[in-house]
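Just so you know, all these numbers are worked out from the coordinates, no wet-lab data involved. Just so you know, these numbers come straight off a predicted model, no measurement behind them. Cβ atoms are built from the backbone, for glycine too; each structure is taken alone.
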Structure P
Amino acid sequence: MMEILLPIFGFLIGAVASMIGVGGGIFMVPLLTLLYLFSPAQAAGTSLTTIIFTSLASTVNYSRQKRIYYKTGLILAIATVPGAFFGAYLTSIIEAWLLGLIFGVFLFFVALRMIFQSSFRKSKRSDADENTHYTVVYSEKALFESRTKILLGVMLSFFGGLSSGLLGIGGGSLLVPIMTLAMGIPIHVTVATSMFTMIFTSIAGVTQHFSLGHIHGEYAILLALGTIFGAQLGAYTSKKISSRNLRRIFGILLIFISIRMILNYI
C-alpha cells in the first residue's frame, strides 16, 4: 500500500535534488530503509537506479539553459566512474560505518565553508590570484588553462564516485563543493555539470549493484516516475536563485547530510 506514495516522494526528492545538483540519494536511502525496510545495500542500489533517471531529466533541462561544462563533466567522470564501481563493490565485503563516518565529518566542514565563505570576488581574469580558492572561472576554456584545477578536480572526484557507489547517493554532495571550491566553477554551472556527470557515475554504480542483487527495480521505477518531473521543476527553479543563496542552501543541506551520516554510522 505504501508503494503508491513512491511517485509523490520521488517528485519532491527530484525537485530538491535537481535544484542543488545532487542525485537525491540522501533522501531516498533513508526513505527506503526506514519506511520500506530495505537493507542499506538494497537501498543504495535502488536509489542509484532512480538517480540515473533524475540526472538524465535534469541534464536535458540544464542543456537547454546552456549551463553545462560538458568537457569538464566527462573528465571528472573518468574519476567518478571507477570510484562508483569500487564503492558499490565495498558494500558486499565490508561494513560501511567507518567510511560513512569519515564522509560525514568531511561533508560537515565543507558545508561550513560553503555557508560562511565570503562572496566570490568577481574578476574578468580567470587566472587572477591563483593562490586563492575563491577565484571564479567564468568559462570552460579558461578553466582548462589551469591544469592544477583540473587535476585537483579529477583526484578529488574519485571520492565523489566512491561515496556514490558505497552510500547510494549520486555523488553531487561531493562534486558540487569540489567544482565550486577547488575548481572555481560558478555555482549555477556547477549544479548543472554535477547532474551531467552523475549520469555516468550512477550507471557505473548500478552496474555493480545489479550484479550483487541489490536493486529492486519496481521501487526504482515508481520513484523515477516522480523524480523525472520533479527534476524539471528543480532545474527551472534553480536559475531564479542567486549564487550566494544557492551556496547557502547547499551548505545547509550538506549539514543535514553530514549529521545524518554521522548518526547513522556511529
Structure Q
Amino acid sequence: MDEALRAYYDSGVELGRLERGYWRLEFARTKELLLRYLPPAPGRVLDVGGGPGVYAEWLAEAGYDVKLVDVLPLHVEQARELAAGRFVAEEGDVRSLAEPDESYDVVLLLGPLYHLVERRERLAALTEARRVLRLRGVLAAAAISRFGPHLDTFVRGISDERVWEWSERLLVDGRNVPGKEDTLFTTAYFHLPEELEAEVQETGFELEGLFGVEGPGWLRMETLDDAEGFERATRVARALEQERPVIGTSAHLLAIARPPAPG
C-alpha cells in the first residue's frame, strides 16, 4: 500500500469528517442521490473503501445487508466498533475483491477512485465492481473534482504561493504523488467529469447519471453551519446537479451506473 496514503489516514483524519464543515453537505447530498437509485431494502450492499463506516451504518439502519471493505486496518477497526454487529467490516483491496461473482445488489465506491492515481488501477477497481454486481445492480462511484483544490484555495483566501502552485499543477493532469516533504495532501487523483464518465463506461457499465454532489454552494463555506445557509446550498446543488458546464465546480462527483442488460 502507498505509504503516504497509509500515513495520512492512520492519523485518524477520516473519523468524524462527514459531520464537520462543508463535508456535511457532501454527506447529505450523497445520501440523497443514493436514495434515488438504491433498490428497496433488504438488499446486499458492498461498501468498498467505506472508511470508518458512516455510510455502512446509515444503510444498515435502513435495513440493508451491508459489508464494508477497506484497505486500512484502522478504518476496519473503527467500522467494526461503529457497527456493533449491524454490518460486517473486513480488510480488502478494491482492485481484487474476495467476493463471488454477481453477489451484490449495490456496490459503493465512495472513496477508492480518489487514491488510484494510475488509470489502469481505477479501471481494475471498476471492473471488479461490475464482476460482483448482480444483473442490473447499482454502482455508485465517487471522484474528487479536478477543480476542487483550486477553488478551495481561492475561497479560503490562502496566500501561500506554494499552495497556489500545487493547486494549479493539479489542473494539468490531476495527479498528486507527494514526496517525503510534501504535506499538502496525500496520494490522489482528481477527475474531470468526462474522465469519470469515460472510465465507468469503458468498464462496461451503462451510465444512468453523472452528478455534481455539493454544487457551487459549498464555496460559501462560512454559511454552511447555519441551517438556512445549508438549505440554500442544497437547493442550488439539486438545481444544477447534472448541468455539465457546472458540475465540475462541486468538490465531488458521483456516477450512478448499472451493468447492461443481456442482449
When distance in nm of label points 7 Å out along Cα→Cβ at positions 70 and 214 is computed for each of P, Q, the largest belongs to
P
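Please state which of the structures P, Q yields 19 when relative contact order in percent (Cα under 8 Å, 6 or more apart) is computed from it.
Details: P: 43; Q: 19.
Computed on structure Q.
When helix-only ellipticity at 222 nm (-39500 (n - 2.57) for each DSSP H run of 4 or more, over all residues; to 500) is calculated, the result is -24500; to which of the structures P, Q does this value belong?
The read-out was computed on structure P.
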Assuming 87 is volume of the Cα convex hull per residue in Å³, for residues 30-93 alone as calculated from a single structure, say which of P, Q it is.
P
Work out which structure the value 4.8 belongs to, where distance in nm of label points 7 Å out along Cα→Cβ at positions 206 and 222 was derived from one of P, Q.
Q
Quick one: mean count of other Cβ atoms within 10 Å over residues 22-29 came out at 29.6 when computed from one of P, Q, so which one is it?
P
